[in-house]
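*Asks:* See the structures that follow.
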Structure P
Amino acid sequence: MISCDTCVVRNRAICSSLDGDEIKALNAIGRRRTLTPGESLMWEGEDSVLVANVIEGVLKLSTGTEDGREQIVGVVYPSDFIGRPFGSTSGHGVTALTEARVCVFSRKDFDAFAREHPSLEHKLLQRTLAELDRTRRWMLLLGRKSASEKVASFLLEMSERLVEPGCIETPGQPLRKFALPFSRQQVADVLGLTIETVSRQFTRLKADGLIDLPSRREVIIVDREGLAAEAG
């Protein structure tokens, strides 16, 4: 496993609260894993055997409906923590939307480590509350917002969460220009829309001068206040 000192999300991940010796101990129980798009890391309803830090890439959290359909209930980004510490089963599936790298830990080993390090448990609580807030916003996004509001909200979240290694902007600050890690079809799947609707909304936002689209994946936010107003 590569040294945690070289990890690109070291200062933003859940382990940022640990000192050098604690990082070495955590390093000893973890391993790096690379996921290809569409590859699953965890499955809904199965034993919770893993937890992980996202290093690179974007993954979806999903659950199945009674009639066999998939509902995406969230998206995780670099520095996010996934899995269910101190839990017996996984509440949702976790699947890579893009190529991703994760730092994986056995849940039992991680649970034992967290019990011995109160600062990590405190960080876990902070992340859990932040995830709860994001889940509530996600419910509003999917349940109440119009197609235009969904797409605008999605782009704003991308600009706030996708801080790439080496970027001149500091973590936590919104980006004006970024590479969208999704195809239009994936955006549609995430937002519960059709690909035609998503494409129309992108075209309209560009025509209204709120964004620019230099290429199929690149997005430039031209008018952040206007886009925020569009997001409702």
Structure Q
Amino acid sequence: MSKSNFIKKILSHFIDFTIEKRSSSFNKELRVVLSRGRIRLDTKNATYSFEDLYLNFSNTFKQRAIKDEKLERVLVLGLGLGSIPLMLETQFQQNAQYTFVELDPIVIDLCKKYLKKEILQKSDILQGDAAEICKELLQQGEKYDLIAFDVFLDNVTKSAFRETSFIRVLAGLLNPGGKLFYNTLSNSKEKENTSLDFYREIFSKAFPISELIEVKGNNMLIGQNV
């Protein structure tokens, strides 16, 4: 690391630095930001990733003692800059193989640029719609120990991802005892109601072993395969 980059990293604990800006047909605004010594990916209204400070997943993984589990295969839906695999590897002592699914090719380009090479080297990145790709993975007989669902376009998750048919596909992709961590927003009354209704009416019925954990601005829904 050059001296100027080291100084900027220290200063980022007091002020954010925009590293680069991109746009795509899916995200009009993508900003890579150096903040608090970490790399963050922002859209206009949301944060897509923030290394170990992506607290909705980080705090939930801590509460559920993920470091005590042995994960061999992980499916991540919604890539960002790879916060989820990064924290699993560096914070929760995992050594897994990863499959990433991301709709936006520009986000994929940014992730390949900023995610640690040792994680990328043991990862497959699939570009396309998560619902369609998950169906294909199920047909191929793929199985995972953990699935992380973090699919947003800015701050919106389309309703198709809350349908029973899609949740059953995700359940079918899990190994026995495998867990789905499904991120939902709850930072407004409307989003809170949508999250709770989805959990009660769809999610908990697909996963008899399930729970909802409140994290700041989000509800994390956890379902375990039997």
Structure R
Amino acid sequence: MRKIKKILLLGDSISIGYREFVKAAFSGVAEVVYPKENGRFAANLLRKLYDFKTELSLSEDVSLVHWNAGLWDDLILPDGKHQTSIERYEEDIERICITLKILFPNATCVFATSTPVLEELYPERFEYYRRFNADTEAYNEEAKRVISRHGGGVDDLYAVMKAAPKDYHSDPTHFNTKWGTRLISEAVISNIEKALGIKAEKLDFDTLWNEKIKNEGI
């Protein structure tokens, strides 16, 4: 009997927006798992990697880790500085790459770039917090340089969502609209298909979206 592949999704609230759709797409083809907790910034994800492995009862049979971290890191706090300096971010991404290899030595690792924001809406939504796409692009480039040194793959979600209409956003940061969720979910599904050489099942997105809306009371 062919052993089913296991896919681990890790990341911030952007990944939380698409993960259930990715799981449904690979139902019967691969087992998709993810922790309940938001991974937040890179240092937090690094600290929690072993905890997540334990929480999900994972062994070395994970075939692919698809992960992201960056939007929390490039967030500008009330003191005018980023949550994480880009130098520290580079170090954290490097340590995550190393730790993933230790915890999941048989896994292909794919880093998803941080997605663009509607930076002009931050002053309306937040009194102090700010994000700028120029910062996100710089942090993405730094992460990609580290990933390349470790032989990992890149899922360029920034490029995918940069081309999306503004109304695909549900707020300045997220894409939790029907069409935004569909676009980013399909991009992740396609990347995983290529990385593992498998084919996802046809996703009944409309039904899943309606169930999500109903369950969340939106």
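Every number here is computed from the coordinates shown, using simple stated rules; none is lab data. On a predicted model such as this, the values are computed, not experimentally measured, just so you know. Cβ atoms are built from the backbone, for glycine too; each structure is taken alone.
*Asks:* For structures P, Q, R, calculate distance in nm of label points 7 Å out along Cα→Cβ at positions 72 and 104 and state which one comes out highest.
*Replies:* Working: P: 2.3; Q: 3.5; R: 1.8.
Largest value of distance in nm of label points 7 Å out along Cα→Cβ at positions 72 and 104: Q.
*Asks:* With relative contact order in percent (Cα under 8 Å, 6 or more apart) computed per structure, which member of P, Q, R shows the largest figure? Present the calculation step by step, with values, prior to reporting the outcome.
*Replies:* Details: P: 18; Q: 15; R: 23.
Top value of relative contact order in percent (Cα under 8 Å, 6 or more apart) goes to structure R.
*Asks:* Which structure, out of P, Q, R, was helix-only ellipticity at 222 nm (-39500 (n - 2.57) for each DSSP H run of 4 or more, over all residues; to 500) calculated from, if the result is -8500?
*Replies:* Working: P: -12000; Q: -8500; R: -15000.
Label of the source structure: Q.
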